[in-house]
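Quick heads-up: structures coming right below.
None of the figures in this text is laboratory data; all of them are computed from the coordinates on show. This is a predicted model, so every value here is computed, not measured. Cβ atoms are built from the backbone, for glycine too; each structure is taken alone.
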Structure 1
């Protein structure tokens, strides 16, 4: 193989198992710069080799995998790590992400909700059990979803979505609203493990219906609501409002059964839906409008529909005049007019 990343992964395989892999297949990339390769496992089946030049990100993933594994949370088993921590070998959980599972045309009625409930149960375990004895110093790039993290997301939205689409706004007024918004969201606290990117492509569904979490290396301490918002208001799945509401009620019931305050959770929930949506739209702008990746461009129309729904059904307790004006402008845009720049 002429691929340098593949060669490094193959060397780790040979060093660990004592023989080079008989085959190595590069898997399609996604929104990150990590590279994944599928190889036969000596004992049968297959395993996944991962290459990532960002060692600090790898260290976060490796620590979290070991920690969650010790808590019996459903994460891939870790087999080997290179000395320079640029490569690691892990369990192959197959190809069926939650997104692919939902796209199955023959999916029996009601099964999607059953699986989503399992996913929410798994998420709640990560949030409330995964946080126990967790060393947040391993988190990268931030140990907590604090004001700085929120401002990064909001500016990602501003520079990679609003400015790419030439959306008009008063920059000083918008920044003032960002400050107000972050202060209001901060009242939710940061007492759980926040997965950070809890979306349908980061949940694997096994043939028996069991679910596993992957790609949690961006995790940190944070509020409960952010990950629930990420899952239920994801543009790629575009869940119906009725379906989302049933799942939200289910999560709140499970939350209360563990002694948490569901009413307090709901107080800022739709604020976290909005900040997560803005972070995602920043990614759609950068990966789609700038890097021209079709999957991200395709996610923009449902994101605008979600923004419109929020404006009609989920009023916030905090006033954000300029940001609300931007949201209205976007919700009224014609998605067909959004064309990647030349």
Structure 2
């Protein structure tokens, strides 16, 4: 899972990036840099830890989130403010985490208006998509092989974008999404808001105006954090972080809160593989079938799929071993159409 940290210049994107990754990327003036900051974090999963203890495994591997700190346009930029390099960086991620400034400008040169910034940044994404859609429609007019379905699809997209409606607000079936795959539309990508607040506002919750602005743009998740404070906490030793979090009234560091929100945004879950050599969590989208899930491990396993041997995590913990689960009838043989469930422990059988 790759998440782009995006937003207007001055919103605190790199500070948030450092808070989420525990890194110490240079803060300030990032908009002029050519390369984005990159970082990975492992997704905590108590199930991997428990299986590792039971198997006394040599290696424990967790799902990972990759973060890309993307330089943004200047705050208040006019339509067309997304340059080609920025657009390319955003198209290469699975989801967008829009950092919105909700703290006072220390130089007092720019007003603090998070709701307006949410709408303005989304307008930039919509304009970028509209240019692509209009170009595609022009080509479809000249393409004798173009189908009515494709023409209707892009006409519907244009109508929505002309009305300043992001594509994520529309419903598309599987065939339509396949037709749009190569375009990687920005306003179609799942998006969440990271509201970067002042330290005094950490425990204040999400203002109703911000919730309303996000809902109006079909953005389902809003998380508040103080990037500066969370960055300082992230760079402490783990045993020291708890006291700081308690003093601030926070149940968990920003990283953990973000992961929960991001998994929900992308509709992700994890299946598990377990053994003496390795216990691992594999992130997949809900609704993924067994054969497709096998490809998460290796494409050869997907191509040569025979069956999946499945044990529910709770059954494994209750019985204590694969052998005892098998004796109790808790090990199931599933075919390629089986829809994998969160926490399934799977061993795939396949032909080489």
Structure 3
């Protein structure tokens, strides 16, 4: 796989390109081996849990939020100990790349400007067709470019690249299967869905929803688990695998706010998924979703590690033994990342 120049484009893709990519993404999600994504016995479809390949370093990417330039730079980055750019490492199956969800919808001042300007234009015109504006084209183009590149990586490296579902991975603004309509700067969920309907029509929107619902919702490795958000309550391994029939489990792993989770939810979920109290006591749960200042925040007695700082191009490299997490800032057009922090995963060894 090579990195093409359109990787950093904000132009919305053609309908044919988008449809083909979504179909490929659905197929990739539904054909992950049962060893890596155990099947739901109720329907023989891949369940909601990714069992990350052991004995390989794993790079965690918190909320991407429509930043294709971040992803472009990440794949060209050479991390300590990996000796070559990440794209080459992935092609040789020597590392794992895990996205924690929220691929679309940009954050920050520029994103707020685009959304608010588009909202005001539609309000003044009293016509939702005013959402077909340059600002919305740029915003949704960045979102769809990011999505297509994640899908391309999933398809190209099915044993190395995985993507979990976040609350923003709901571009049709649905209110089912654990999702809720959302807004932040304006009425982004509804505005984005209207833009998609005008630009691409209901068939592609249906396909896009099918892709989002095919994403897993949690991942496990030797000494850690990960999801988009903090587990809202005790989440069992079986309930994650059978997530298609339990929207409450999806909601509990993509929407949880700070101080909203039940006491002990992280420790209990780790015990259920990792299989023993002893493993759980020495392990952590990574999440994005809620922004942090700096490079990480520790909650749930040091067992929840929140890693999403929207102001940074940040990733977390967990070593092959799942004992230490190194936090790196990705630098535009620079081959080497900047190491920012380290964390021993075992809360009892810090």
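In table form, for the structure just shown:
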| read-out | value |
| --- | --- |
| If FRET efficiency 1/(1 + (r/R0)^6) of positions 133 and 229 (r between Cβ atoms, R0 = 30 Å, to 0.05) is computed and equals 0.15, the structure in 1, 2, 3 | 2 |
| Parent structure of the calculated result 19.2, 61, given that Rg and Dmax of the Cα atoms in Å is the read-out and 1, 2, 3 the choices | 3 |
